[in-house]
Each structure stands twice: as structure tokens, then as C-alpha cells.
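S.K.: These notes open a run of structures that come right after.
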Structure P
Amino acid sequence: MATVIATVPYHHGDLHEALSAEAFEQVRAKGGDAVSLRAVAQSVGVSASAAYHHFPDKTALMQEVGHRGSLELDRRTLLAADAVRGRGRRAATERLRACGAAYIGFAQDEPHLFRHTFGPDCAGSALPGEKTKDSASYRTLGRCLDDLDRLGLLGAPRAGLDLMIWSAVHGFASLLIEGIVPAEATGPLMATMVSVLVRPPTR
């Protein structure tokens, strides 16, 4: 006999938000592959058919989760960069370091969400903020590089540095959460990145 899952009337207000938030938490806990739209609906106490009124399939729900993951990454990198005050050499250098460290820290703290946000479920998503170059975290990195450039501190041409640095930081973060490089390598990586990018002080 098939098991019948009882549902209760939904009384929490915005069902779209409730489904999105629950899916977000489930992806954080166990990864996107282990999440289903039916199970998310059950968790918030509604039928699968009610959930399908808001998300036509799992892909749509997972893209929403990826969008939220991107926004959380943006929030962390923005906070890290904005926490560094000042406009001189030291502040500009530390701001770049903080931005990169926050990006890596997000991957370390939220490995399932990080993999999902940049994984195949979210590839090609039309959701705003999903494309790397449209994200606030990518623009924050660019702002850090612009500050260094404004101060004449860059030791390399400005053009193309955004993508190069993002690739290095993102690649390191991916290697870190897969256990290929140790967390202790984060500090040396950031120090090397800064030493390569920033001109040494003149005497």
C-alpha cells in the first residue's frame, strides 16, 4: 500500500518565500542533489501540487537557491571590504585581502551552498546576480583593484585583473572544500596575491 503523506493547510503567508527558504536550508545542510521539490513542500506542510504553483520543477527551485547563495556571498564580501576604513596604501591593500578572504571563508563555511551556487543547476540561470560579472562580489573585487590603481600601487596592468584574481580565489576555494588544499594555505595565498599585485613601497 502506498504511503499517504498528510499535509496541513498552509498558514504562514508567502508560500513562495517559505519554499525558497526551506530549500535554501536543505541545500546548505546536504547539497542540491539530496533535495527534492516534493520533500521541500512536505517540510513546510503543503502538498506537492501547491508547490508546483510557485516552482514548475526542481530546477526552478534550485536556481532560486543558487540566486540566494550568490546574494549571501555578495553580502559577505561587501561587509568585509566595507569594514576596512581609509583610502591610503595600507587600507587599499587590506581591503583586497579582506575581500578575497571573505570569499574563501564563505566556501569554507558553506561548502554545499558554494558548490550549488556555482554548479550545473544554476548554469544559464536568468536570475539577476547569477552571472559572475554581474554579482556584487565580483564588482567589489573590481572596486578593490580600482583603489589600488588610483593610488598607483598596481604592479600589473589593470585590464583583466578582475578575472585573473577571481579565478585564483574561486579556484582555491573550490580546492579547499574538496580537501585538496589545507585551510592553513589561505593566509599564504592571500599574502602571495597581494605581494604579486601591489608594488612595494618606495624608499
Structure Q
Amino acid sequence: MTQTQLYLISPLDVGGDFPQRLERALAAGARRHGDLVTAFQFRVKDVDSHEAATLAEPLQAICAAHDVAFIVNDSVSLAKRLKADGVHLGQDDGSPRDAREELGREAQIGVTCHASRHMAMEAGEAGADYVAFGAFYPSTTKEKGPDAEVPDLELLQWWSQIFEIPCVAIGGITPDNCKPLIEAGADFLAVSGAVWAGDEVAAIEAFAKAMRG
């Protein structure tokens, strides 16, 4: 069984000193365990494609230097413009099959599946490289309606036992609550606030300790 890895999601504000913060976080991950952080998702809202590309450029270079995949949230067109490593699709962002046609064979394509086994199986059949389940815990990053179903650990166990496509757990994950998700079979933990809301180096080190001991 492969070890669970971190999938960092950007805060909405990636200007200012954020490139330096990303560098410190990835360097901390490499120091603790070279493969702790495997991917970074570029997630910005309400900016045009030119501004998004400008904001992405230094972050993409930092990820490349650390051999961390640079994934664009929601936008296949922006992922294509940036020649990003992949794209993460919500349920309203188009199909993995169409994204594959646009981005090519090597692109990493992930799909948000909430708490739905059906959505996850559909995503896998359409060629997704990973599926994301969540939010497992209360989260300000992972938006969901008041009636959204909360996934349980059994969902991760079921998926990891039956399917080879990796699964990502997302939503309010911290060093203190991540262990059950790892034990249930999550291949990746998608984290944002737990890292960027405070000292990113201390957060990465806390995750490394919780995940790897």
C-alpha cells in the first residue's frame, strides 16, 4: 500500500508573499519526507484569464522546481493556456473525457464526487485520474449546500478496495483529524486552511508527523 500524500490547495489570495509561502511549504515537505506533497491546486475566483495566468506563473515555477504537480481548479482553458500538469473538475466543469481531448494524454484530471459512489464510478469510466470525496469535516474551502451529504469513512474503504484510481479526501482536514482518513484508504489529503491560515512550515511538519510518524 502506498503512503498517503498531501495535495495542497491554494487560498483564494495568491498574490503578495504567497509565492514565498508556497516555496517554504514545499521545501518543508521535502525536508521531512521527499514525497509528502505531491500536488498543488491553483484555485482563484473572480479574476480574468490574463490575471490568473500572471498569478500562476511564479507558483507553477516553484512547483516544477519541487517536482510537485501544478493542477488548475475548474478551468480546462486556463490549464491548457498554462500548460499545467492537470485540471480539477467540479460536477459543472465538463467531463474528464472532453478535458482529456483538450489537454492530452499526460494531463492529470481529477473530479469532485462529493459523497457519491455513482459520480465517482462515472468519473472513472470517463477517464479521470483521481476522484475527490468530501467535505469530510466542516470547511470554508470546500463549499457545499446545507443539504449536502457528508461522506463517511466507509466510502473511502469501499473505493480503495475495489478501484485502482486514487482517491482524494477533502474538507476541513488537519493534522489532528487526518489519521482516520488515511486508515480508511485515502491516497491523498487535500488541505488548504490548515496550512495557509497560520505558519505553513509548522503545519507541513505537523502533517508529516501525523501521516508518517
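Where a number appears in this text, it was derived from the coordinates with a stated rule and is not lab data. For clarity, every value in this text was computed on a predicted model and none was experimentally measured. Cβ atoms are built from the backbone, for glycine too; each structure is taken alone.
S.K.: To which of P, Q does the computed value 15.8 (mean count of other Cβ atoms within 10 Å over residues 47-54) belong? List each step's numbers first, then the result.
M.R.: Numbers: P: 15.8; Q: 12.6.
The read-out comes from structure P.
S.K.: Once distance in nm of label points 7 Å out along Cα→Cβ at positions 135 and 151 is calculated for all of P, Q, which comes out largest?
M.R.: Numbers: P: 2.6; Q: 1.5.
Sorting by distance in nm of label points 7 Å out along Cα→Cβ at positions 135 and 151 in descending order puts P first.
S.K.: Something else now. Of the structures labelled P, Q, which one yields 5.3 when distance in nm of label points 7 Å out along Cα→Cβ at positions 15 and 87 is computed from its coordinates? Let's see the in-between values first.
M.R.: Working: P: 5.3; Q: 2.6.
It must be structure P, since only it matches.
S.K.: Suppose distance in nm of label points 7 Å out along Cα→Cβ at positions 31 and 95 works out to 3.8; of P, Q, which structure was it derived from?
M.R.: On the way: P: 3.8; Q: 4.7.
This value belongs to structure P.
S.K.: So helix-only ellipticity at 222 nm (-39500 (n - 2.57) for each DSSP H run of 4 or more, over all residues; to 500), computed for just one structure, reads -20000; which one of P, Q is that? Don't skip to the answer; put the middle values down first.
M.R.: On the way: P: -20000; Q: -12000.
Here the read-out was taken from P.
S.K.: Same structure, new question: Here Kirkwood radius over Cα pairs in Å was calculated and came to 18.7; which of the structures P, Q was it taken from? Write out the running numbers ahead of the final one.
M.R.: Working: P: 18.7; Q: 17.1.
Among P, Q, the structure yielding 18.7 for Kirkwood radius over Cα pairs in Å is P.
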